[in-house]
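Got some structures for you, see below.
All of the numbers you see were taken from the coordinates with simple rules; none came from a lab. Not measured: the values here are computed from a predicted model. Cβ atoms are built from the backbone, for glycine too; each structure is taken alone.
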Structure 1
């Protein structure tokens, strides 16, 4: 049976009133393997708890690589993020298209390629993987990479081990994508998966639209061995993170 690994992004679960040592210790205790997008002041605490820091985000979520006018300032910032990740043993740096702001998708894609041509050699040299993320256009209005084709076309243009996709199941479900087909057909291009219920990004239980038992069965059968990143919104982070561990153990109990 395949090992089930879960990760938890700081932005949606960590609360300012939490003690870092206690929070990360609890995450490890209830079964998490990794943390995502934690700020530098938390790195020592999470590692002392036995957790891996899976990724950090680069700038450019809204003002992004899809616009050539942004490259002169944005590319050096992302290069610094790559170097920071490498120096601290962080394997993935998340990158984004940015908002359209009137730019055609074809032009935005070419502009992203142009930027990545400059970023990728450094990522390769530093043994860091750039992971490109697509968002839905409801939560992130005007975001250019709001469909799976944009992301997969981008990574296929390079076919590099250091450029992959962060595939968010919630986001692509909201955009009407065939999630199982997307993932299983493009698994070689996917580094990481994010999970949430739909339509409101809640805990991914049976009351949501997304059929996670079917998705996990198909994706793990296809050979996915990475973390399942729990990225849902909750008023009770510890309780629901623990419930997510129990749920994933239940729905992934197949040979």
Structure 2
């Protein structure tokens, strides 16, 4: 009688450190849609795959469009999943990748059920409800909301993410808890705070957040600070072992 493989959920957030891209994408840019040299991006993606111990074809990428489409993937994809901002899988050793440079990368897992998700939650996607749709997709393949753990990666903070007052009010109406004020006293958004409240209200078992602000921290890419620029990655996968 053979025992089932043990699955360990792994999460990784990259920085700008290392890599092969030249300015203004220096150095570890993983975005292939920002104007960087495609050869440098390929080398950077190979470096990421090597770093997490998976073959490059085991990493699944998205064509992110600030929407709320969720795709359940059951194996490698030769190309980025088109017009999608969230991926869900139950497949071991298949890494889901979300690219950001101020938006919130959300990594979710029900470790017991073996269900994981990666979500691109920018202002538009968070406002129109991509996160609740991902929770629905996860439960449809066996997850239970109270067992799901969430990790919110580096993103623009309320201290720096300045927006018009009308935009702040609109997002707050759809994503309560996201309204904030910058260090300059101007209207802003704290999308991580709003997403945290949304997850907790849905009954998610635990929410953790990386406190770093992409606009402030120059070890990270920020579109609002300097554009054009590269993209960091949030990666989640289930590592199979004996």
Across 1, 2, Kirkwood radius over Cα pairs in Å reaches its greatest value in structure 1
Ranking 1, 2 by mean count of other Cβ atoms within 10 Å over residues 41-48, the structure that comes out highest: 2
Tell me which structure, out of 1, 2, gives 0.65 once FRET efficiency 1/(1 + (r/R0)^6) of positions 57 and 145 (r between Cβ atoms, R0 = 35 Å, to 0.05) is calculated. 2
One of 1, 2 was used to calculate Rg and Dmax of the Cα atoms in Å, for residues 49-88 alone, yielding 10.8, 31; that structure is 2
Relative contact order in percent (Cα under 8 Å, 6 or more apart) - structure with the largest value, from 1, 2: 2
Thinking of 1, 2, which structure, once semi-axes √(5λ) of the Cα gyration tensor in Å, for residues 81-168 alone is computed, gives back 23, 14, 11? 1
Which structure, out of 1, 2, was helix-only ellipticity at 222 nm (-39500 (n - 2.57) for each DSSP H run of 4 or more, over all residues; to 500) calculated from, if the result is -12500? 1
Say we calculate distance in nm of label points 7 Å out along Cα→Cβ at positions 73 and 153 for every structure; which of 1, 2 gives the highest result? 1
